[in-house]
Structure I
Amino acid sequence: MPETPTRQLRLNAFLHDTGHHEASWRHPDSAVEHIADIAWYQDIARRVEAAKLDAVFLADSPAWYGTGYRPSNQFEPITLLTALATVTERIGLISTASTSFYEPFNLARLFASLDTISGGRAGWNVVTTYNEDAAHNFGLDGVPGNEERYARAQEFLDVVTRLWDSWEDDAVVADRASGDYVDTSKVHRIDHAGRYLKVRGPFSSPRTPQGRPVYVQAGSSNAGRAFAARNAEAIFTAHQTLGDAQAFYDDIKSRAVSLGRDPGHVLVLPGISPFIADTATQAEELYQYVNGLTVPEFGLGQLEKIAGTSLHHLELDERVPAELFGGAGNVLDNQRSRTQVVANIVERDRPTLRELLHRLAGGRGHNVVHGTPVQVADVIQTWFENRAADGFNIMPPLYPQLLDAFTEKVVPILQDRGLFRTEYTGSTLREHYGLPRPASGYAGSWPLSADLPLAGAR
């Protein structure tokens, strides 16, 4: 085994019912009959942990797709990850939750519970959600613009951080002789009254094993980059080419440094959706076979949401006009990051509508690769060593077959090359990611809130 380098890959398994390809459920080997079976997800989590991956990750859209062409979400993600925590010991557990729809105190309780139950393995993927259908489910007429959503998100994150930090690490004394369970001088109200939120605090329970869950962020718009550089400890992003990924990586790291942060504590993790087979020909055939299961009407509806315009006038084998995206692929100060990714594909590769729908069917703008285990490992190594990524969100097009292909055939290659662990060296998600455990802000740096006035304070 080669000597382990200082810098190691971080690898997450992105769970998505039968797979990340929109037609995966139609594959004869899919597990579509089991997507409401918690035991099936628990088995997947055990497989991921056996491969020593860093975490499993769940996205969330609190609304129905509005189509009968593919399965919808079966479980609320924090509940699902809590069930996975009970049958695993090391794998990280990252859930998406929106700052647009939750209340800070409730969200803080949910993630604190997950972090405590799992022994310090929770991560929060902070999203702002621009889905109008989701907004209607929470009594809202719509969603605000990008800048305002991120302004609320920043205030929301600040409030949740203060709630989790409102108990100092040594606040619990559990002194049976005196009867004092908590040193209330070390529990603090946050007394927050801001533009969007009003929360008194303190939090209702002590700090969790990680101090607070790992902060993850998945927006790559200009506002999203600014938010990520300030707050995120891991960033999920979508890129099609090495050059685009390198530019994003450099931008995020530079922004973090300008804010006084350690760039090594801001991990960039692009998505990769690999079709893996023993030969390149077999991988290509699998890719084409699964694409052949797609329903063009569904993919067209998704693409029209990204483009913001109707595409029904185009024939499937007609080239997609670049002007439909308004030159978004050339705009750095973009408002919708996924629009920019798709616009780049159209402007660079000039695909037909059918080809574009197939490109997006497997990864929704993330990098879709097809090849042998060595070829997939080569792509991962090239991006990692050329500072385009600190690791990857693995998005198998078909569960569980292509997850197994990755863990059983690609991971050993990465291990043999000294790029990925062969055993866990820690037990928390922060330890897996090489991140420090943050001290409570009230331990010395936040003289902004009054101590909690409780009877019998000592």
Structure II
Amino acid sequence: MTSQNPSDSKFINIRKIISDYFRKELIPLLADLRLAIVLLLTIALFSVSGTVLEQGETLSFYQANYPEDPALFGFLSWKVILTLGLDHVYRTWWFLALLILFGSSLTACTFTRQFPALKAARKWKFYEQPRQFQKLALSAEVERGSLESLPTLLAQKRYRIFQDGNKLYARKGIAGRIGPIIVHASMLLILAGSIYGAMTGFFAQEMVPSGETFQIRNIFDAGPWAEPQIPKDWSVKVNRFWIDYTPDGTIDQFYSDLSVLDQSGQEVDRQTIHVNKPLRHQGVTLYQADWAIAAIRVRINNSPFLQLPMAQLDTGGQGRVWGTWIPTKPDMSAGVSVVAKDLQGMLLVYGMDGQLVGTVREGMSTEVNGVTLAVAEVIGSTGLQIKADPGIPFVYAGFGLLMLSVMMSYVSHSQIWALQLEDGSLYVGGRTNRAQVAFEREMVEILDQVQPKET
């Protein structure tokens, strides 16, 4: 005879207590529809905040746009935004925790409600007593009716038929019971894709002059596991950037001719992108998002061409303007300021006293301070938004599956029972989980076609 170790018995009791808690308390709580609705509304609320509030911007941006006094709505300041992580909502621990909790609720509901409902729907049994038909929402007694014609009629209505002598059971629309399970599965797939994308994706911005080659460096927001997604074995060259203007001088569209280069500098892909037509390469997407004036190439008299950078000037919100200073004397004791607002080629030239002294277009020259100033080219910069989200395929697949499963959920699960008694009486009854009126019409049509039993 062997004795049981007290510590083993204690361990078994603790495990049983934990198991009972999960089975009787935690799982029913997670499967509660009210909890799922509250979680879904909370996720939707914070998703809206992530859409309304700019994500991944700099500290100075939030300080300038969300000051403490006056705070937006009386409480929303830059400190609140940064403290709660509202500047990167979709990667905060609490938002991911909400997604995981909602996923756990869906999983619990699937296993405690949907799978048992499907299992019950797949089971079939015969009714052997007339009184059983009284429990059905729709039933009828056909005197001298014949069970023999019923299988053919039901088969024409796409019912699956089970028969044992004088007893019959038929059903159709089992997909209607499978649909809710796939709805939950698709939502779990969407949640998993969202979490995976938040943990492994990144967002970057680059402002690159025409003719320059760059690698993705200026990363604004990235998940904790995003490092492998940031490309290190390829770069991008901006072959050319240009803007199409409307006849009234406003911007119609801007374009970037981009080449993807491998580590040896060989071109592996080349595309011209514009707004709503990005370049995608190895899971990274480059969007045309902005533009700027990077530099101008000028010549003073017969000097070599000089490329001078242009900086954006502070206009107090009155539009975007770029400017630079060009010396007109070798000792830089005199010079002019050149200002441009677009890439159409018109530049304004100001003297050292701030007065307008002339205008000049790209490819032309003008006389200033006793010298000839020729402008060869205005060089534009393309503003690119660069994103990688490895969870996108899972999210798209989840939404596609969700649409399919929602349509499946509208399929009616209909059941029909029949019993032929020895005295010739035929009992027929049925029920459905939706489209009750259509089912009643179908039942009436079937009953009208049941042939009387020959005497």
Structure III
Amino acid sequence: MEIEMLFSTFMLEISKARTEKEVYTALLKTIKNVIKYNRAFVIKDSNVILSDPLEARIDLSSYADYLEWLKERLLPAFVPEDENKVIGFIPLVKQDKLLGIAVVETNQEPTFEVSNTLQTFAFLTGITVENLVLLEQVQDSEKYIKEILNSLSDGVFVVDKGVIEFKNKKALELLEKYNGLDEIIIEIAQIGEKTGILTKEIGNEYFAIIKNTIDYLGSEKQIINVSNVTSQMELEKLKQLDRMKTEFVANVSHELRTPLAAIKAYTETLLNMEVDPESNKEFLGTIMEQSEKLEMLLNDLLDFTLVESGTMELEFSEFEICKLVDSVVKKLIKLSEKLGVKVLVNCDSFEVKADKKRIFQVIYNLLDNAIKFSDKQKDERIAKIAVKKSEDDLVIIVEDNGIGISPEDKEKIFEKFYRGDRSLTYEASGTGLGLTIAREIIRLHGGTIEVESQKGEGSKFIVRIPQRA
């Protein structure tokens, strides 16, 4: 067979080989076409890994020293055994590294040109075998890494150019369970920041999503780690709720103690001392005022139990809204004067159909907060209330230029027991239930409440309640 044809055939066969044995089989087949051996085999690490014919063996014990020399020489060598038998040793080499040796038994020593040809085939064999070994190592490493990734309890996504190109086992489970998660992952991957962490609520559960960007072979890839932190979030919420309950009990105790102490003191004075009619009236007025505070506190607690149990009910009636607003302002006039807050009213007079007592409660709570959380550092302190009709909605706007609400607190002010920044609100009385109850009242009316605020500049609460026919 022509040498060019041998090379072409050999290259074709080793290119299709998937195992070392297939490569060595192609080599022995090619060697046989070159020198017509009687028997041959391939040894690697002193083990025979392929023979032709299958039972072919040559006693190499007498060649031990020769083989050691061959490892240093790394070139084909042929040793005559007798006049009709020659043992050939063809080292399989890559970059001065001996990978194995092809041993053949032939009838005569080949020429120098044939020996060089065999060396070339051996060299190509060495390259192919080494590449197969490296490929197997890469595949094993890939399998190992995948097994590690698939054992993780977190979902791992790899995104390249807006396409998810890898998902571990947990990621596949998450995609199957939560519709739209793939869109969220791609959206996060395309955000400008290369790294980041955020918490996102998906399907009533909370997930911590961590993004890292890597450069892989000149291409930016985003590694997105998705971890279910619902249990941690719930635990933290429980801890926070426990802290808030403790503060709530302390607040209620304080709120109860203050009016009770005043009532007790003035009552003891009236019982044990002779007082003039004017002082008597003043003392009774104070007792009445403190009793009303107690009543409001207890009403808040009772309303809160109704909110928690979902049993609060409304009693609808028709009433003139501005008269209701005036009664709220009159109720808070002493507090506004005490704190130096000017109350401004802008009310469009019209009839509304709602629960009068509960709407009074909402307006009172919002205006009370606007007055209590005024900014003592400002020369002019203002609390505004505006009431108007917008299409079929009753719109109530309570605005102030007080201490304002931070972005963090703005998300939490409607939560039960929450009282915001204690360093700013410690002087303001209250249980932290007012806005919780107000929101529930508004919800039962089918309405909404929104808040706009900036810390240090003031707050605006906007209530919309649809009107019934």
Next on the checklist: When relative contact order in percent (Cα under 8 Å, 6 or more apart) is computed for each of I, II, III, which one produces 24?
Outcome noted: I
Checklist entry - Looking at structures I, II, III, which one was Cα extents along the principal axes in Å calculated from, given that it came out as 148, 53, 44? => result III
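Throughout, read-outs are computed from the coordinates displayed, never taken from laboratory work. Remember, it's a predicted structure, so these values are computed and weren't measured experimentally.
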